[in-house]
Structure P
Amino acid sequence: MPTNVDITKLKKRDIEPLLLMARVYYGDQEWLKTDYVKQLEKRALVQVSALWDGRLVGGAIVVAAKAPNVWLAFMVVDKNVSRQGIGEQLFKAFEKDLESGTRLWHTLPDGAAFKPSQNFLQKMGLEKHGQLDNWYEKQGGLAFSKVIR
């Protein structure tokens, strides 16, 4: 795990670069727009970014839902530095800011391309709760959650 990664509060200037990182994974899906992330930013409970030697390499936004639920609504790590522990550092950073007893939810596309993401969520303690038809435009989604301790 790199030791020279700083986890900081997400800044407005980070949004466009994070969207570009996310498009590597999601392509040009209609929901993945600047407005989507800006709306999340307005509702954010926790928003963090990862800087590796001063370079933005990832970020996450957690938003409120109906209590006691919150959503990990956006999280991405630059594909060029994935599998280096940066996602785990981001996850632990926002998780410590969530209230004990809160249920954290996240969805992601169902498919082989997202198997590494599924494995990551399970490594971070989230359990799979089911499938969602047409969640990502024409692609189904998977729902995961965990209770924050």
Structure Q
Amino acid sequence: MRERLQKAVIVTASLLLPLALIQRFYERRPPYFAAPRTIVDHVDRIEHSQRQTILLLDEVRPLIPRGAQVTCFRVINGKRESDNSNYLTAVGQLPHHVVLPPFAADSLSKSEVVEYVVAIGEPFNSPAYKVIAGFPEGFLYRADR
């Protein structure tokens, strides 16, 4: 009797474990067997808030000279949103640049604004900057001095 119970437990467990694995794959979204594009892929069912920022920073990194001053922020209705998560992501993703907080893009004179702006999402409406490149995730601006 005991032997039958052990076999039943083993068979049940061997059927439940693959089902649990399939459920886990389903929750983490496709592609299931491919390397993720970012470190935050396959983390949750919904897209991580920093995924768009990481993809955009990978695109703009070669366009910005080493040592240049850069700021990064999300744009809402053409204006800068003061968000630390995108700024801190840029600090980690741009180690060879001087990354300044988002308020560095809002100076009174054109000569004092940060040299490059990485605008996530919508276009950034500022007379102090001109667009260098546009990507699906956002835009890269350079100070118009």
Computing distance in nm of label points 7 Å out along Cα→Cβ at positions 21 and 85 for each of P, Q, which one ends up highest?
Q
17.8 is what came out when Kirkwood radius over Cα pairs in Å was calculated for one structure; which of P, Q is it?
Q
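For helix-only ellipticity at 222 nm (-39500 (n - 2.57) for each DSSP H run of 4 or more, over all residues; to 500), the calculated result is -10500, so let me know which of P, Q that is.
Q
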Going by distance in nm of label points 7 Å out along Cα→Cβ at positions 45 and 69, which of structures P, Q comes out largest?
Q
Taking mean count of other Cβ atoms within 10 Å over residues 5-12 as the criterion, which structure among P, Q has the greatest value?
P
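Bear in mind that the values in this text are calculations on the coordinates, not laboratory data. Source: prediction; values computed, not measured. Cβ atoms are built from the backbone, for glycine too; each structure is taken alone.
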